[in-house]
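Okay, got some structures for you below.
What follows draws every value from the coordinates through simple rules; no lab data is involved. Bear in mind the structure is a predicted one, so any value in this text is a computation, not a measurement. Cβ atoms are built from the backbone, for glycine too; each structure is taken alone.
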Structure I
Amino acid sequence: MLTLHHAPNSRAGRIVWLLEELGLDYKLNRMEFSPKALKSDEHRARHPLGRVPVLEEDGTTLYESGAIVEYLVRRHSDGSLIPPHESSSFPEYLQWFHYCEGMVMPPINTIIVQTILLPPERRDNTVLGQAQRLLGKSLKPVNDALSNREYLIGSFSAADIMLGHSLYMSNRLDCVDETMDQIKRYIGNLEKRPAFQKGISA
C-alpha cells in the first residue's frame, strides 16, 4: 500500500494529482502545515528536515517530489506519462520536468516567505521584488513553448505534473500576468482534469 504524507498548499499536491492520474490506491496522511506537525519526532523519522511530501511503500521511504514522481511513473504507470528515450520529445520532456525546481520554484519559495510566512515587520520588499521579477523572466520561455500546444510536450506527461503544478501556484500568487496568455490557457486545461482537482482539493 502506498502512503503519502501530505500538507495543504505544498508540493505534496502534485503527488496526490499523479496518484489520481494513475488510478492507484493510496492512503493519505493529512498533516497541518505547521512546525508542530512537520517537525515532530514522528515525521522527522520519515524526513530529516520535517517536510512534505513523503511517500512510503513496502518499507521504502522517498522524499523530494521530483524523485517521487519519477518513482511512481517508472514503477506504477503504463509508460504513457514519459516519452520513449529515443523519441524526439524526450529531451524536451526532461527539460520541463527539471525546469520546475531549477527555475520556477526558487523565486516562488522566496515570494511565499516574503508575503505569507514572515511576519510583516520582517518582510523585505526589495527581496520580494527581485523574486517576482525573476519568476516573470522564468515563466516567459514556458509561455512561448505552450503556443499552440495543449500540454508542455504536446501530450500530457509527468512534466506537466511537475511544472504545471508550479505554474498553478504562480498564478495563485498573482505572478502570471495577462501577457502570459498561453500559461493562463494551459492552467485552464489542467483545472479541467478530475485528477488535478482532487490533488488541489487535498
Structure II
Amino acid sequence: MKLLFDLFPVLLFFLSYGAAKRMPESATALIGGLLGSIGADDHVLASQAPILVATLVAILATFGQVGWLLGRGKKVDKMLWISLAIIAVMGGATILLRDPTFIMWKPTVLYWAFAAVLLGADLLFGRNLMRAMMGQQISLPDPVWQRLNLSWVGFFVLMGILNLYVAFNFSEETWVSFKMFGGLGLMLVFVLAQGFFLSRHVDERK
C-alpha cells in the first residue's frame, strides 16, 4: 500500500502526460491560461504542453500527499519532504520557464539526494539509516548493514546517471515511459536482488 502511495505522483505524471498528448489543444489552453495569469507573454507551443501539464499534476499530487498525511495527523517522512522540495523547485522552474530540462533533471537530483542522505548520515553521524528503517524487522551483522547501506547509495547514484542518459539521448516520450516503467522495474529487480542477498544473512526476529 505504501508503494502505491509513494508512486502516486509518478503515476499521475505518466497518465496526465498521455492524456495531454491525446488532447494537445486542451493542454495548450490550460498551460497558456496559467502562464498568462502569472505574466508570461510568450506563446506556449503545443509540443511543450504535455510535459508542462504532467509537471503541474505531479507538483499538485506531491503537495496532496503531504497534506493528506498532515491532515490525518501522520508523520511525513524526510524522504517525502525532500521529494516535495525538489519537485516544487524543479517542476516550478519547468512551468515558469517552459523548459523540460528541469523536470528531466528532477529524478536525478532526487536519487542523488537520497544517496547523499544515506552516505552523509553514515559518514558524518555514524548512523546507518538502512538499519534504522529495517532494524526492527531483521537482525544483521554490522558489516552486512554497512554493505546494504552502501549498495543503496550506489544504486541511487547509478539511477541518477541512467535517468540523465535516457533524458538527453532519447525522445521525451521515451523518457516519460522510462520514468514510469524503467525506474520502477529496475527498483524491483534491485529489491529482489537485495532480498536474495539478505536471505543468506538474516536472522528474523520473532
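To which of I, II does the computed value 18 (relative contact order in percent (Cα under 8 Å, 6 or more apart)) belong?
Here the read-out was taken from II.
Comparing mean count of other Cβ atoms within 10 Å over residues 134-141 across structures I, II, which is largest?
Going through I, II one by one, mean count of other Cβ atoms within 10 Å over residues 134-141 is largest in I.
Of the structures labelled I, II, one was used to calculate distance in nm of label points 7 Å out along Cα→Cβ at positions 102 and 126, giving 3.0. Name it.
I
Using the calculated result 13.4 for mean projected area of the Cα convex hull in nm², pick out the matching structure from I, II.
Numbers: I: 11.9; II: 13.4.
That value comes from structure II.
Name the one structure among I, II that helix-only ellipticity at 222 nm (-39500 (n - 2.57) for each DSSP H run of 4 or more, over all residues; to 500) of -24500 was derived from.
Comparing all candidates, it corresponds to II.
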